[in-house]
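Below are structures written as structure tokens.
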Structure 1
Amino acid sequence: MRKGIALEEEIEPFEFRQCVSVVKSTGKKAKNLKELRKLVAQVGDESIFHHVCQYFLKGHILEYTNDFAQWAGETLEERALAERLTCIDPYTLKSVESVRIELLREVDDFLSHFPEPHDVIPGNEFYFNETINLIFPIGVQARNLAEFLVAIDHIDPGSIYYHFYDARVRLGEGIVDDFSRWIEHTLMRKEIADRIRAIDPFMHSIVSIREHIREIIEKYVRADMEGVTR
């Protein structure tokens, strides 16, 4: 028993961090698809990151996966283009510049078939924004699955976003998030990590992501407890 406690004390804890995004306007807006294309090519990486990678942090509807696709589908009512933009995966592309190139490619292809896009009514333009991200520890740590389970139920959605979505870009590995990385490499529980990585980030809201992670962890915590009591 003492040996087990000592080993747990040696484990590097998972430190939960919070992500708070302060939105800043770039002053740029597009009233049609040609203007959108021009500005996508011009704005900084921070703006592309905000409109694509931070889409789920903003609690948008799940039919789309980025702000450009949502504007194309809901405002321009160009469903075919919206579907193609939705298929752009920033986590497999791994760099903001690669995302920009894919956005331009899809818009250019659409404009080659429909070269005269209509203007939206005033007030429905696409407004280019960017964010200043503030990342800080929230004073919550976990050294085992049971502690992790308690924490995942109470942390803010911004923390879920940072560790599950942002990590996929930050770590540069596409499917690897902070949660599964710690569980695999620190707790040595690869089977749990694989199940968390199997959660499709495009198919769930942050609330749903939290619930799926909680269900996975709870199953293994219960199994571990049953194994101890036998």
Structure 2
Amino acid sequence: MSRLIILSAVLLALAAACAGNEDDPLEADAFRLPWTADEAWFLVAGPHCDSSAEICPAGAARYALDFAPRAPLTGFLCAPSANDDYWVTAAAAGVVRIADRSLVEVEHGDGLRTGYYHLRSSSLAVAPGDFVEAGAPLGNPSCEHRRGGAVPGPHVHFYFCATDDATAACLDDRSSLLAAEGRTLSGWRIQAAEKNYSGSLTHGDETRTATALNCSAADPASDCAGVRNDVTPRQDGR
């Protein structure tokens, strides 16, 4: 089957999932959390721009969420083989446009992409031009930074973007990055808060609040004060 036919099928599937929401099709539940369905990962940062300040610069989109398989994020987890058992996966079917060092971007039709950053470069399981199904493994979370140096601990910096340039990374064109608030992942609706890196995911009466701690029902740290940030994809793969 040709890539054109496959991509057309992807577009039809996404269109069906997004039907009934003409204002912003990304608000429809067409994308899944980007890791294996039976694992709980932690929301360690809510919608944020690339500034470390509490308030983003004017015009900067709070486009990204950070998810980690283990929290808190610490440097001793950055060893190259420390995260071999954890896989970042595609949030929906599409065609890989970028697979370079620690970054993968997958297009889902009409230039709409999801991005996956801080993957271990030696673990990348895809190449530009590959078609991937939803849930396909992309790479292991790591501490790698594509411009050198490292981030504090292994996680995936996940985002949505839109671009007409099939060969360029959205991270190199800030105008292509889409605000995260209001999107949904496996039925979890993304909510921003006043401060950069704060925010939450809501699903019915369930809420998961961004925190650098490991806060789950199974391991209720005293510092969590009843807050949870553990999130698990639905068992149907969504």
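Read-outs throughout are calculated quantities, based only on the coordinates presented, and are distinct from any laboratory measurement. Bear in mind that the values here come from a model prediction, so they are computed numbers and not experimental data. Cβ atoms are built from the backbone, for glycine too; each structure is taken alone.
Of the structures labelled 1, 2, one was used to calculate semi-axes √(5λ) of the Cα gyration tensor in Å, giving 41, 17, 14. Name it. This value belongs to structure 1.
Tell me which structure, out of 1, 2, gives 3.6 once distance in nm of label points 7 Å out along Cα→Cβ at positions 74 and 90 is calculated. The value was obtained from structure 2.
For the read-out relative contact order in percent (Cα under 8 Å, 6 or more apart), a value of 30 was computed from one structure; give its label from 1, 2. For relative contact order in percent (Cα under 8 Å, 6 or more apart), the value 30 is produced by structure 1. When mean count of other Cβ atoms within 10 Å over residues 130-137 is calculated for each of 1, 2, the greatest value falls to 2.
So helix-only ellipticity at 222 nm (-39500 (n - 2.57) for each DSSP H run of 4 or more, over all residues; to 500), computed for just one structure, reads -14500; which one of 1, 2 is that? Corresponding structure: 1.
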